[in-house]
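Undergrad: Next up: some structures, all given as structure tokens.
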Structure 1
Amino acid sequence: MAQPLQALRHDGGALWALDQTLLPWHERWLELRDARDVADALKRLSIRGAPLIGVAAGYGIALELALDQSPDALQRAFDLLVSARPTAVNLAYAVRRVADAAAAHEPGPGRAAAALREARAIERQEIASSAALATHGADLLAGLHVRRVLTHCNAGALAAPGRGTALAPIAELHARGELELVLAAETRPLLQGARLTAYELGRLGIEYAVIVDGAAAGLIARGAVDAVVVGCDRVAANGDVANKVGTYGHALAARAGQIPFVVVGPCSTIDPRTASGAEIVIEQRDPWEVATVPSEPSGARFSITPDASRCLNPAFDVTPAELVTALVTERGVAAPVDRDGVTRLLADADSRLTATG
């Protein structure tokens, strides 16, 4: 089995991140030394993917406390990181978890050490979750006789420690010799599918084709796709799913084409405190991203719209639970995905994202 990428590593008092804004043209590592470095990398999408940004933010707290042992350093780092990306619940979850572990100690080396231990624990947990997602998801897809998959955005090792989320069962299906083709939707405006998913699939030796986002519905209607498999940035308590903008359209096309629409993500992405998708804050990014496209190999972007054009750039959309065939987590599969299905995967007594199995 081909080894997945490693997009993040903590080493030598720094967090090293593979700059995803330059892929697939350049593989450059960023050295991040404090919470502001990490927050900036998250905002510009050098680090992206719901589980990975949670891990990075946890390390961001630890980095800051190692440099600044003043009493208010923890709160400053918390505020800075928790606001970096508002939609993915993993970030806030990891920051709170590391901050809680640190707050149990007085300011000083002990507080910094506690934060680092907790950040490392979160990373180990996400790696283990990824392995379980691969198994549960591949078992589900094999049982549905899925051989041709359409996926959206990027949900592999560049988005989560280990094998990833949505790409993990796809890679496992390939390793079992049961996968024929992956269609990677380009994922405008930042082309995470065309740039990052294609990059990962190629490294894994998986047969793939990149398509424009608008081609997906027609290909599904013509029977060229057996299932749509995507990751998630937040799952509400009722099973509504927030994911990269364009996901909702694929879900509608899957329903019309009568094929499974499968969401894959760890339990850390489920937010029992958010009742439904209507409560999920949708990140609005710079309209400039819509008005431009990247230019290989410099990483620069060039304009594709008239200068006076108004552009809207919601980074995510919400797919209603009724369109989701199954939610695959490290603890198993919820299907149908409604409040009862999600609750079966979670123990919500202390409002923490702890799965029951």
Structure 2
Amino acid sequence: MKLLVSALEHSANLHLKALKNHLPESVELRGIFSAELGEPIVDLRSLAVMGFVDALKKLRFFFKLGDRMVDLAADADKVLLMDSSGFNLPLAKKIKKRYPDKEIIYYILPQAWAWRKGRIPVLARTCDRLLSILPFEAKHYPPDAPIEYVGHPLLDEIDTFKSPETIAVLSGKTVPTIAYLPGSRRGEIRRLMPYFRELRSRLPSHRARVVVPPYFSSEEMAELYGDLEPFEIVHETHGTLYESDFAFVCSGTATLEAALIGTPFVLAYRAKALDAFLVRHLTDLRYAGLANLFSLDFQERPMHPELIQEALSTEALLEAYQRYDYLRYAEDVAALRSYLREGSSRRVAGIIST
């Protein structure tokens, strides 16, 4: 089977890697994905964008890439789209128009329930299978939409979890290990690292570990992160979070990873002013963190603090750390794991293979 894949984001490729472990060896991946999973048609690093403004600068490039993917779809048995709705939804429409009988599977759906709800009917009529990783997502779609909850991929990819008892006593550590996760995109890293470096100096007695994507060169690290001498540099997220007593995490998938693993954390984020303005006016989201968004479905309180835009400061990060409620967080972690129930990779592999 030839499977045309469009997975532009780093997080989508982590999910694709777990999915591939359950696919038959006869399934051949083509298209856009991480080089470690096969032979993609483009280097993922050339696709990295940060917000609305950066995306506009690369429109011409993405149009050409989309046309190339449509041509490749001619020989594909099925199409798998993962996240990145700005690219993948127009791609789905083009493929369906040219090849009406081609099966299109969308896994890791656009957050149409949060903003731009007009995409929901387009997804429902363009894609043959909508595979949701959010238990509440299907209720935002029409009753006849081909959508189903398949579990959450992080429950396949994370293999170490803190027990509630372990979480509850973390506040008593005299020399805690704190992880700093400033994100994987250049803009995120540049904006967060000044806060993290200052915070590290304000907490001199702890062991500090900063997670750096392995693909950055020494020159890129120096330019993006600044002085890393006070930190231990690590490259693996899950193990680092599990071994840490606390974390400061950039908004994104890593916040849900921390919540599922059970590491107490604070979400920190500062976007470009225009991007922040557009998000505030185009969405009705109460929270930025996925765990906090999920918590609205099973409790009335957020799981963790969020410090975003003007609320973000070293003092605010320090105060959130010092006032953390570990007992309550332990209860919320157990509730979150129960809510998501199971992983998704095996089930999605079965859907693709049949």
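Undergrad: Consider the structures 1, 2: one of them gives 25.0 for mean count of other Cβ atoms within 10 Å over residues 147-154 as calculated from the coordinates. Say which. Could the numbers behind the result be given before it?
TA: On the way: 1: 25.0; 2: 21.2.
Of the options listed, only 1 reproduces it.
Undergrad: Okay, moving on. Tell me which of 1, 2 gives 12.5 when you compute mean count of other Cβ atoms within 10 Å over residues 139-146.
TA: On the way: 1: 17.2; 2: 12.5.
Structure of origin is 2.
Undergrad: Can you tell which of 1, 2 yields 106 when volume of the Cα convex hull per residue in Å³, for residues 83-170 alone is derived from it?
TA: On the way: 1: 106; 2: 130.
Answer by label: 1.
Undergrad: Right, next: In terms of distance in nm of label points 7 Å out along Cα→Cβ at positions 235 and 267, which of structures 1, 2 is highest? Write down the numbers at each step before the final one.
TA: Working: 1: 1.1; 2: 2.9.
Result for distance in nm of label points 7 Å out along Cα→Cβ at positions 235 and 267 over 1, 2: largest is 2.
Undergrad: Quick one: mean count of other Cβ atoms within 10 Å over residues 75-82 came out at 19.4 when computed from one of 1, 2, so which one is it? Don't jump to the answer; show the numbers that get you there.
TA: Working: 1: 19.4; 2: 21.9.
This figure was derived from 1.
Undergrad: To continue, here is another question. For structures 1, 2, calculate distance in nm of label points 7 Å out along Cα→Cβ at positions 107 and 251 and state which one comes out highest. Intermediate values should be presented prior to the final figure.
TA: On the way: 1: 4.5; 2: 2.8.
That would be structure 1.
Undergrad: Now a separate question. Where does the value 62, 50, 41 come from, among 1, 2, when Cα extents along the principal axes in Å is the thing being computed?
TA: On the way: 1: 62, 50, 41; 2: 61, 43, 43.
Checking each candidate, the match is 1.
Every number in this text was worked out from the coordinates using simple rules, so none of it is lab data. The model shown is predicted, which means the values in this text are computed figures rather than measured ones. Cβ atoms are built from the backbone, for glycine too; each structure is taken alone.
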